[in-house]
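Please treat every number below as a calculation from the coordinates, not as lab data. On a predicted model such as this, the values are computed, not experimentally measured, just so you know.
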Structure I
């Protein structure tokens, strides 16, 4: 119990945590594009050979596109939820670090599905990794909302946000399951899933003046 209590201590500045997180996200999107390589050609002047080679690269391009969109979605929502925190404590720092660890793993399944796009296991693993990353974000989001939320945001949270957040993991796992039946269907599911959370949830924060009026009543 003393150890758990220690994790709720500390009032750390959010600026350094945000800067570190942004740096990790920047590295991740850079690593994603490194898997896209210029294909070798037997005849460098052959239009047909280049066209065929580019067609063969389509799975890599699609996996890069899906991963890039999802990582950007994670970054946007991560920036949103950290902006609602008063400060950081040790628990939040470690939860955020574990979340970033999951994010840093994303280039591996992206490269795997690009290389073995017809392999159901590779396609299914892709969905499982994103499902796990979404769960890690839900944990971070829930911790901030319950322990570190700013007063002006406390009364403006969607009470159903926690339940809605599980749409992401459910769809990614659905895509992972679909990979064993239809790889094309799995790709479609992976592509549309981040669109559910392409923007953070809406809220109407109360102004400090409004809180002062309510407090004086």
Structure II
């Protein structure tokens, strides 16, 4: 499918053909959700932990004799029942990661791109370059483009552009090699440069060929 290419001043810079097998699929929410959950699980620290029975430094001697006191039978003071004792079945450090097939991850990325394209959330610009480091000027240009809450993707970012955009809280920059489903879906607009479109199509096309050989 064809889409317009704009420059940062919101003026026409031609057209570009977006491949239907990447940008023209019927989006599947279940695939997108699976990949997002996989990404979020990988980012979880998993460091929440409480002390176990073996880690509590309290006496292990029996409190009093087993029978004849008229009280409940107790053993070590490290038992969860006592103040200062361990917590029963509390959390321990562990990884939240789980495996997700590469084919599913690739397909999820394609469906995320297709979802943005279907909703009109993709804006293609000629290039992401500016002559001087001016955050306010770049913010005004983004307003002209109508991309207030955006993820900007380029092959390799111009230094002046990157420095101008780093203080814009509503704009994130991401190289094409690191494009992922979670970052695409958390922003309202996806701004791609010509070089980013080519890099994305080369990347996903190469993964598709590798999958075909594996079969």
Structure III
């Protein structure tokens, strides 16, 4: 079984690429969805996040307000370092453990299959070596701003400020590309992206069958 990571910066189109691989029959899981589940009331990660960031990040029903948590994490660093790093230290180990459990389960069911994890911070979390292959999704900064503005329903300037702020907490694309086995440029049309996905899929499929 081939373990594949799909990563990329904010608003690069990782989810779109992931959906394309899923449509081709690849088993894929979104690390963000794992993190969301781990931050539900009653979970250990939830308790730690609330302890570190305070009850101000909670909705009236006690669930985590992800926008408030993001604001708390991405605002100015404290004297101990970035609060994004603080949040990642709480969440990443548990997410990685769940990813491993899921990939191992896929391996038992599909010994020659492909288990794919979509995650923004694979490299930053030190998890790249857990995968047999790494795919990097990239695009131009202007497109990131446009996508964020459309998704969040904000103007272009506000999107540019927020995306730039969040990108500062991630490694530059150039550094991740050096570690990637495949790079998918999502700057063009969806048809162009799909063509690249198809080519990578066919290579991965051949490799998985030999595993």
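A value of -11500 was computed for helix-only ellipticity at 222 nm (-39500 (n - 2.57) for each DSSP H run of 4 or more, over all residues; to 500); which of I, II, III is the source structure?
The structure behind it is II.
Looking at structures I, II, III, which one was Cα Rg over 2.2 N^0.38 Å, for residues 30-141 alone calculated from, given that it came out as 1.20?
So the calculation was done on III.
Taking Kirkwood radius over Cα pairs in Å for each of I, II, III, which is largest?
II
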